[in-house]
Structure I
Amino acid sequence: MAEGFKLYDAEYRFACIVWENEPIPSGKLAALCAEKLGWKRTTTYTVLRKLSERGILQNASTMVTSLVKRDEVQRYESAAVVERAFDGSLPSFVSAFLKTKRLTPEEVAELQRLIDEHTEG
């Protein structure tokens with residue numbers, strides 16, 4: 001699992017702005033971050049530089065795009081939670097989750113479809 005896909009909360013919120021607007025000029029990104037995150041322009045460029053150095057985003061000729069897509073980060077983060085908090089046991093994770101949430105019939109059907117789709121043999 002690529003450790004580089006780990007994003008802290010502020011980095012994730014920043015990356016979401018990029019994912020929702022890419023390709024986006026860096027100046028427009030700074031303006032959106034000021035509006036949505038309350039960041040100064042320097043903060044935006046610092047986080048952009050750090051995520052670019054880690055290979056998650058790219059700033060080429062002032063046009064910002066992602067090199068790592070949202071679903072890749074979500075897969076990494078979800079696997080990391082299951083591994084860290086539930087010793088890698090997906091059933092333990094689901095059990096803990098369901099102790100506080102009731103599923104709709106639609107959610108049950110979707111989960112069953114996913115289970116059927118990913119069942120070995």
Structure II
Amino acid sequence: MKVQAVDQLVAKKCLPCEGGVDPCSLDDARSQLEGLPQWYLTHEGQRIRRDWKMKNFMAALDFFQRVAALAEDEGHHPDLHLEGYRNVGIELWTHAIGGLSENDFILAAKIDELDAPVSR
């Protein structure tokens with residue numbers, strides 16, 4: 001996978017992935033995350049995750065709704081986590097290949113563009 005700037009990722013659309021391709025390498029994932037500094041690798045480099053602390057429960061649910069609408073439009077669906085009523089986590093990975101693909105970084109960049117009502 002070629003490392004891309006955030007504006008390049010945001011300009012792309014996720015493409016359907018039915019498997020049959022290799023996940024991106026750990027080195028490529030680390031390089032790509034340099035442009036998405038709030039995301040980090042999990043599950044031995046097979047997923048990326050970002051965490052937020054929202055203002056309150058309703059702000060967290062509203063954020064989830066906007067992420068869900070974006071994900072549906074992209075055809076690439078994240079794992080959404082809500083703990084302690086306002087602690088939000090989003091994990092991305094391409095289930096069909098059991099690891100990371102370009103789609104995960106595209107969606108991460110687009111999620112970063114959403115206004116998240118975080119607690120200060």
key: Value -20000, calculated as helix-only ellipticity at 222 nm (-39500 (n - 2.57) for each DSSP H run of 4 or more, over all residues; to 500), assigned to which of I, II   = I
query = Any idea which of I, II comes out highest on Kirkwood radius over Cα pairs in Å?
reply = I
key: Identity of the structure behind 2.2 (criterion: distance in nm of label points 7 Å out along Cα→Cβ at positions 73 and 105, calculated), options I, II   = II
request  = Tell me which of I, II gives 1.00 when you compute FRET efficiency 1/(1 + (r/R0)^6) of positions 25 and 97 (r between Cβ atoms, R0 = 30 Å, to 0.05).
outcome  = II
message = When FRET efficiency 1/(1 + (r/R0)^6) of positions 65 and 89 (r between Cβ atoms, R0 = 25 Å, to 0.05) is computed for each of I, II, which one produces 0.10?
response = I
Highest-scoring label, criterion being relative contact order in percent (Cα under 8 Å, 6 or more apart), among I, II = II
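We did not get these values from a lab; they are worked out from the coordinates using the rules stated. Small disclaimer: the values here were computed from a predicted structure and weren't measured. Cβ atoms are built from the backbone, for glycine too; each structure is taken alone.
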